[in-house]
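Following this line, the structures themselves.
All of the numbers you see were taken from the coordinates with simple rules; none came from a lab. Keep in mind it's a predicted model, so treat the numbers as computed, not measured. Cβ atoms are built from the backbone, for glycine too; each structure is taken alone.
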Structure I
Amino acid sequence: MVPTFHQILNAPAHPFRANELSDFVGRLRHYELPPALLPFARNRQPFADLNDAAIECALRNTVALDHKVGRLSDAIRIILGLPSIVDSTTIATVEAHVDVTAAPLEIAHALVALGFEPDDFVKLEPECYKRHFTLKLHVSSVDGPVLRRLISAVHRASGEAASILQKDATVDAFIEEEVYTPKYKRSYGPRPFDVAHEAQFPGNLRGFRVQLVPRSHGESDALGMPLTMRKAADIHVKLFGEAAPLARQLQEAGFYEIVSEAGNRIYTGQYMTVREARRVYDTLDAFLRNSGGATSLILEVCTAFWRRLSADGVLAPVSPVLVREAV
């Protein structure tokens, strides 16, 4: 049996009465996203396809843990009249993402029980992935013991998810675990990109080459890269408006575009070392403060990564990484 996330955390189960629990499950099943929330979401009723057991798991996971956020958790707090969790400059984020080529109900139910929530995108990279699930927790960045406990719990939940996905020969999937802190999370005012700054885009950001990540021993030999290679950190730039010149510059620096169901265009660069990612982050931050064209900049440290291995020894595809060019 798949453990629920609140069981992984050894959190006490909330003592719902039977009729109370049934009422909440029914109300959640018919919950519909408000029109202004996630306007590009294809599924406006995120609980509708889940069975009662999965909805109950989502309910218990959220009620047992003050830190949990996501489209299911946020809806549960609305239905139960619980206070929402507000992000702030003192909040660290612990999260794991599952990208999967398809999510039959059996897989979706198991992922929800483990604490993952549907978090689909309009555009993902690589494009073969059609579903995206996120387990996301906010915690005070100064509460070290709680932060470490949550990182450990997310890692265990990710391991359980990997075991489930590995057994399904019909899908490709990968899981990434990440942590980011207030120090590397910047918000900017809603300001259009100033084309006067286009020529000032940092040239040193182009000192990296886009490197394909091998999927097999043959590809590893051909690329001269170990099969175990993986990114160490991501940098995400959320654009304001079109910002076409900024988008073009980021793409030339090796960033790729994803589009959220909120309609946000996000450009992502994946780096092989945290040190390099931090340097790029600082350089980009200094530029974006003056240029405009972005609403946020985040550096996420990747703490663990898993890819499904097929029966013929081929790993699931992932996005390219950026490797510094030799001088």
Structure II
Amino acid sequence: MVAARSGEAPPRNCVLWATDPRLMVREAEAWCAFWGEGNGAASLSGPDATPAILLGELRSVPMFRSVQPVRVRHAEAVGLETLQALADYLNAPSPSAALLLEVAADLGKKDRQGNLVLKDLKNSGIWKDILGAATVKSCQPASVRAYARDRARSEGMRIGDDALEALYEWSHGELALVVRALDLLLLYKREERVVEAADLQALLGSGGTPSQWEAVDAWVQGEAKAFVHRLAGLRRDPDAEPLGFLGMAAKQMRGLLYLRAIRAKGGDPGKVPPKELGYSYAFQVQKLADALDRWPEARIRLVLNRLFELDLALKGAPGDPWGHVQRVLLRTMVRAAASPP
């Protein structure tokens, strides 16, 4: 029996975009709930999706529901052949399928003539065809401050004006840093329900001095600019050790391998208990799960080998150890679409 849908229908063939993947999660889940009629959607990873896999899902006969919904995360990273397959499909979409593309890139820029500027995306000509054939919806907040207020309000909390300004200064207006900082701040003040400026000092430090985990997070998420900025702060931190930092990076890679195994068995990586990965909080697992589509297994194993080699080299190499770390990690980074080279 097919479940009845409720609420206004989201676009059947839709492109969501934002500069951080987590900004699209709520909208994507609502789309999946509607078109999946309570049974979810087929979920594909952009880097791993081949034309055969993609079209196979879109042409599948839906069972126990009227529509076969297909969700493609990190669509900005699909290969050329798959991208062309998407464009061809959207020219004549199936009446029994629905397609959602999540694009982690800035699609809000226009030139003086009002045309979209797609320099963050490879094969921009094909992307123009796709964006012209589907409904495009932005999940990008109007501003960093607006995002912080709305995020706190959505969790039944409040962030004070002084904390808001302190957060903006601490992050230098970088939305990706604010997203991660609020993960910590809102958890830290869960009982008090109010975030104040003093909480930023206690939890994040002052003057924009980054923690090691923030630099590792930027590397895992492929945010080159943020990574270099955070690593520059670590150079000024007398308590930060390059070898310790490499150990943290390796821990994240091993965590990604573990979550890939969970997904391969049909499990939900985001639901893995934190203790299984050596963490204390669920949001730490969720951050890794959000990055999973960006890191194929072969890439993870290659990076682990590189980190091991770098660890050995640092123990006997002269020169600037943080410089060695930056060069190697930038080379191994799977860059976000909006991240500069």
Structure III
Amino acid sequence: MQELSEDPDEIRLFGEIREVFERYPNAAIDLQEEAINILQVVQALRGSKNVFLGMAEDEVRAGPYREVVRLAKDYGCLSGSGKVNVHHRYRPLKIDDARVAREVDSRSSAATSVFWLTRNEAIHEKFVAGDTSFLSDAQLLDYPQCCAAWHYDCYFARGVEAFAEVYGKNTSVDDILAHLRDTGWHQGSGWFLPRAYYLAGILRGNYVYPFVDHIACPGCLKDVSGPTGVMNSRNSDAIESLDPSRHASVLKYARGLPSRVSAIMAYPGDAIAMEIDGYDLSIRARDAYIRHSRYLFKSLGLGEQFPRR
């Protein structure tokens, strides 16, 4: 991915996209997400990023994406929106019962509401056809392969595998299948295991690398010269050159994240208790839930010293 220059056309384009997102103050999760979204739209329009992909299941988040998809056509960029299966499987799920495994597998292919813009005609055609799942996040979104595979493992696979084992010790396979079907379950990030752990993992990554939109894997968190560190530096330089005030605001936001993580993780056992109390589990099932939660806690690095920037 090329660095953005400081030429007037790019500054003007950044300002135009920024105005779009500022018309929807409640669309972004935080300052960091909004800043990276603006930059990535500009990069996709200029052709220095493969694809800009916005995922939005509600109208509040969809607002700015809908506008930039329309705007992209004015710049000769391919764009669109619709239901697309974007969920790439990095490894087989470890689920013992074959029927549960098949049900989860079929539901992991559910389409998600997305908005995209790209200058790659082949990728645009795949979006239009409704399936890009054969492409990894590294291939599609330029994420480091190490981070993309780790994110799938921690934020999707582990929760699904925990659900299958916990309820396998608590009820019948028929009841598990009925639950998946009755609730309309489909693949999502950060499910079943303690939500506080998932959030703390995201915030740790955002602190170390506030100018990327993926969650850095443990290897990248420990090595700022790795692929995420390089991407973060490049994006930081671009945003600082195009919008110094926004760049300073993101850095200020990031500096406050350690205290938020510390507050969330002050009593890590409470995070398990808050979740487990919502399930009617047998002793064996509760033990399995606690074990999977502890594995996740360790995999997210939440027991380690806070990484340095």
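Figure out for me which of the structures I, II, III the number 23.8 belongs to, where mean count of other Cβ atoms within 10 Å over residues 39-46 was derived from the coordinates. Provide the component values of the computation, followed by the final result.
Numbers: I: 15.0; II: 18.6; III: 23.8.
Attributed to the structure labelled III.
Figure out for me which of the structures I, II, III the number 0.95 belongs to, where FRET efficiency 1/(1 + (r/R0)^6) of positions 31 and 215 (r between Cβ atoms, R0 = 30 Å, to 0.05) was derived from the coordinates. Among I, II, III, the structure yielding 0.95 for FRET efficiency 1/(1 + (r/R0)^6) of positions 31 and 215 (r between Cβ atoms, R0 = 30 Å, to 0.05) is III. Looking at mean count of other Cβ atoms within 10 Å over residues 71-78 over structures I, II, III, structure II comes out largest. Assign the value -18000, calculated as helix-only ellipticity at 222 nm (-39500 (n - 2.57) for each DSSP H run of 4 or more, over all residues; to 500), to the correct structure from I, II, III. Of the options listed, only III reproduces it.
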